[in-house]
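Quick heads-up: structures coming right below.
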Structure P
């Protein structure tokens, strides 16, 4: 049994379905990220785990115990909010100590016990020299560390984080992200982390749960989510830039796409009639050339973006614009001919009606190029 289980959780706010029949198991010590766009239900799901919201139906189980209707203070969770929720009139020490002070009788803690815990957590997060400062005197990154320390000082069983890095600048975010992952691994604390940032999700998570419209669309390791998305939504949400998606038509003997056609192997031809599909391929799986090459498809250069050591090339192919990532210097101007090869062994095919991955057809497309 999982350390934390969400079982058929549903939550509405009026007529709006915030969380739609979500079930998810989380192992002890696991770092799981709830990833999705604004309004997808990820924060509501986190608040239900914390006990800050009650589900309309379903249950929350921790260590085999149903905690659905327990108060937040009875669940032994530590939560870090997007805005940190620190007390501006208090010092760093007082902010970190606050959850222990208000529960010291219940926890059986003396003043010395509280001081020792605060100092231990402050040392862990590099806050020792800042304990006497007011939090208003701190930088965004320092305030974020205080919020993490306050959540950790309770020695929670589960660490819950709601977009905790969104209010600090990009360079500091990279540094803090690495420190956060290292800290979580060292402590072995079960962590549920909410973000809309797919880079954060892929770098931090042991597993990612991608959410959309209140539902969990796919759960898997970061590499699995990136390389084998089970739905076109995951394919286009995860990746920067996202996966190229082309509207195609699967026939018995071929798949027709804008500007090219894929001949299907004999064993695939008896399996399906005509199906409207999406063909998906990542930008790094498209090779571009400024001269004709055997087997290459002809397109027109639509746009070039320089990204340091590489370029992002936009190619007009029929009615679609594909994005390719390359380190090559191309002697091609906007609107001129450009040639591309798609690595079809990395391509995926999705049903255009449901958005679901067509695993069998994807394998046949790949087989045609092996």
Structure Q
């Protein structure tokens, strides 16, 4: 059996793809999996590092900020379809799975035109236009939550949640986690992150309030992203209640150490927050397509499982909101418990089993 998994561009697409791939391999040991990504994007490094083969397409997305940069887009799309045709002729997949990202559209559309079963994993609560188009002819669409029949044919939807890395399902000792960051066990800990690229508004607000952490007997784990790391490192030099870095390799330690998390609301961050059951304040990225990060966050906020501060208000409202939450033990407990109720720990296995069942029924 051979399966192509297409997509990437961000960790929010790559990590679920790898989780689904592993779940498929666990069920069918002689299964061949080929990834298809976009040249120059992070999947071209991350997928081989995880032990899988990947083919890259010469494709880019529509540039909303500069129309002139879209001149070559039709040519790239045609070229990518020719590359996809070559890949399919050589690999001969039994099915394809799209996880989002530039390469998903040409791969799934080609499969659909050839009558090959196509599956979509939509991680966001508000899908992008490409996935909505592809969903009309998809064999099945795996979604994170209810209400997705507004975008996809109801008969083809399966609510599975988002696959998260298995490391988050294991119990990590809080004391050991705090020791990893050189922080104290007797102070409350805030974990601030903005994804691999950082979050400018969140970082600037944290920097402006840096001394308020010590005044309020708080300590900080601060994942800044590359662009803000030098500034944050300077703040860390002068204080003993802060740990900061551009990236965090041991994310399970950061979650275990945290009493409260402040983060953007990408689909995978939201899914992880539910699995680890942590009270969170989400600051949705305001330029996400169709404002889907706000939609992601509101799924939890509406169930009293998280709080939200709009990016436009972050400077004035984030820190007061953080102090209010971290000083209210019952509220912290309520948010964390409600988030945990929404956590899905075996989405990858459910998705893999359904894909294999659908392929089997067609043979």
Structure R
């Protein structure tokens, strides 16, 4: 009877991907315990969010992809309305207006758009599969341009970048011509002065500090300098778990969230970093393998986007911590502390497993 229950629970769950994800989560819990100064309460909170995320992953994996297709536009519209709600009724914290207070709980609508945008774009472009013209790519681009503008205006540059990357991946995977990609890149570059004038002062400062953190070593450059010290001091094999000086002595800011990779690097060194990156590579590889086996345009676009967006999370966070990108507030997936980001990532993997377990043809309508 227990075996039958186990098989029922395991149905629709990709065991290979689940092993890789669970391994990364275990690494994350050990790193979080060290980064938090052995704060077991914080670790238990993370465990709660992981448990919630696994439940949502399991439920999502059971849902047939055709329902994601049918709900794509309604979910997107609701998410967009919530973003407008943040603009007019949102709560401010630390100089940013990103949350809506719904009474029983607060929510961050920009996190919903991480899922809603690629689903809506995949839905639209799959509908136009046999009669796709340049105007269709323009219309599809609006699906991510509008929310990105609203999110950056909150301001939340990190989430805005992730959603913009996610939207670009959908366009690229749908066959956008290289001429348009290159032309769009040149156009974006030409808009750099205009974009610069509309950045907040702290965002401009982050870009300038990236070029020379020593300009403000105790202010804007502090994060970059301390993370560089932590990563460099780890050497080849690291100082050992719970033995990192930058993290344990509270020199490293945001060490349980955005800069947790610096804590990991200091304690486990270059070899630990390579092992973690290898584990991430297995997750991304498995995701793209599932995408390659998808049976229609909608599921193929959606699955590949999940794998590539997960890669973008990793790239931006590590580049930020390493000092080769400005600090934009992107957590390290499956490792950093954070309830909303953890559950959204696990729901995304649930969608991926749904695509894998429902391989029969799904209509484009």
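Values in this text are rule-based calculations from the coordinates and carry no lab data. Just so it is clear, the model here is predicted, and its values are computed rather than measured. Cβ atoms are built from the backbone, for glycine too; each structure is taken alone.
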Checklist entry - Which structure, out of P, Q, R, was helix-only ellipticity at 222 nm (-39500 (n - 2.57) for each DSSP H run of 4 or more, over all residues; to 500) derived from, given a value of -13000? => result Q
Checklist entry - Ranked by mean count of other Cβ atoms within 10 Å over residues 41-48, which of P, Q, R sits at the highest value? => result P
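Consider the structures P, Q, R: one of them gives 0.9 for distance in nm of label points 7 Å out along Cα→Cβ at positions 49 and 257 as calculated from the coordinates. Say which.
So the calculation was done on R.
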Checklist entry - Which one of P, Q, R has Rg and Dmax of the Cα atoms in Å, for residues 89-280 alone, as calculated from the coordinates, equal to 24.3, 77? => result P
